[in-house]
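> What follows are several structures.
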Structure 1
Amino acid sequence: MTPMSVSLASHYTTKRVTGLGQPTSARPFFMFDHLICDCDGVLVDSEVIADRVLLTALSARFPSLDFAPVAPLAFGQRTSTFLADLETRFQIKIPDGFLADVERQIDSEFKRSLAPIAGVRDALLRVPLPAAVVSNSRLTRVAASLARVGLTDIFGPRVFSAEQVSRPKPHPDVYLHAARELGIAPERCLVVEDSVTGLTAARAAGMKTIAFVGASHVPKGYAQVLRNLGVTRIVEHMEQLPVLIAAGLRGEFGQLQS
């Protein structure tokens, strides 16, 4: 254990949970009661795999079109939403079964090569809050991803998906659903997201956020893009996350949502 993690551990008493979000032991007053993480691009380095599979499939189906310039638009979106946008943008018709085939290929690639975000497990273990996952991906894929990279024990049953609500991110629905299930007020939740889509959803739910920009798919200069949008809490490496969260727990975030 590093000196910083020893300091954090001695200063904070970790909140134990049963079921979803109920505490079983007392701890000092924190500004937050729960950490919530996006999955793809925050916990697992999956976006780069999914993007590659999707772009390959699109190029094979529509060889005369160049999808590379618009591929970054998929960042943070559900694949179905991105494909609907492509139909409008390029005046094409995505064939029936295309999305299902792509999803199967992505799942196969995940089985072969999915990896955790570097340092994520150690970072989460150093945070003295229970943690949940909120994702636009399917519950089955999120659960499988967590299992493949050895993070299931950290989150337990506290895993939520946009398929449980009527509207995905950037709408706040899935974050509000998670807060209700956890029994935690939205303003007592701290969220780690990698996309503008996710940050927008969490902020709309009344939650404070931290942006993580260290995954493989994140384009160069993206941190500055976020700063230009008013995002101030940005981490590039997971080892920075526990220190920043500790500052938030002490009340140092003030009123800034991001």
Structure 2
Amino acid sequence: MKKLLVYTSFLVAVFVLTSTISYSEVCSPGLIKAMKEEGLTNKKIKLICEKAKLYDEFSTVKQSAVEGKLVDWNGKPVAGVKIIARQVRPLKGYERFEAVTNLDGTFRIKELYPSSQYVFKPWSDKRTCKTAAKIESAPQGETAILPKPMKIAVAYSKKGGSIVGNLATGAKRFTVSSDGVISDSVTSLEWVVGPDRGTNYAQARQWVASRKTAGGGWRMPTRKELSALYQKGMEKRNMDLAFKTTGLYIWAEPRDSSSAWGFSFDDGRGY
């Protein structure tokens, strides 16, 4: 019985000594003593010290940065837009950062976790877009640069879903006058929607020629001009809501003396 007591006391002494050495790697003797006086168990003290060590390791990481540029559909720089970087595999304290683009569209996001995957996206409370770029942050203390500018091919208003024509002001791309003329601020073209019914090419040309809206002078559009209206995934017809029609197939320029081209808003191709 006496041997058992001595052996047990030896084990307890070894445990306390070993634990104290482990704690002292990150927790001072005074802190350990204070935690014990507060009634914390050895297991709890060890857990706290291990967490402290982990936090210290994170705080000593020499962080990295990423630089890039944001442009619009014409390749022009976009200023004053928030860029948000989200870590693909979130690590506490490094999962989300942001910056605002400069006058020349450039931005720099720092304090990123080194050599870690991040996804960069422009953000606005008024509009939305599908633009995104995925890149691995630079090694410790270095800066990675996006291989090419982030391009906003198209942006949509969060209120109403219309296409945005000016990223700086948020103005719509298409505006409709009182007489039904649709103005495109991107291409500077004007449009009038024809009858919402099936027509052959001769009927379509006759209707266009007879239009007196806004002084007349209207013509048939080209396939290239129609393709500029095509926005895949927008509503059911892949075009802005300003165009009030249910048609998916639109007549375009003449093919020859007896036929003409058309454009499909179903798949975005001429035919």
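FYI, it's all coordinate maths here, none of it is from the lab. Owing to the predicted nature of the structure, the values given are computational and were not obtained by experimental measurement. Cβ atoms are built from the backbone, for glycine too; each structure is taken alone.
> Can you tell which of 1, 2 yields 11 when relative contact order in percent (Cα under 8 Å, 6 or more apart) is derived from it?
Value 11 for relative contact order in percent (Cα under 8 Å, 6 or more apart) corresponds to 2 out of 1, 2.
> A further question follows. Using the calculated result 0.98 for Rg/Rh (Cα atoms, Kirkwood Rh), pick out the matching structure from 1, 2.
Answer for the origin of the read-out: 1.
> Name the one structure among 1, 2 that distance in nm of label points 7 Å out along Cα→Cβ at positions 103 and 135 of 2.3 was derived from.
Computing distance in nm of label points 7 Å out along Cα→Cβ at positions 103 and 135 on every structure in 1, 2 gives 2.3 only for 2.
> Thinking only about distance in nm of label points 7 Å out along Cα→Cβ at positions 111 and 223, which of 1, 2 has the largest value?
2
> From which structure (1, 2) was helix-only ellipticity at 222 nm (-39500 (n - 2.57) for each DSSP H run of 4 or more, over all residues; to 500) calculated, if the value obtained is -12000?
Label of the originating structure: 1.
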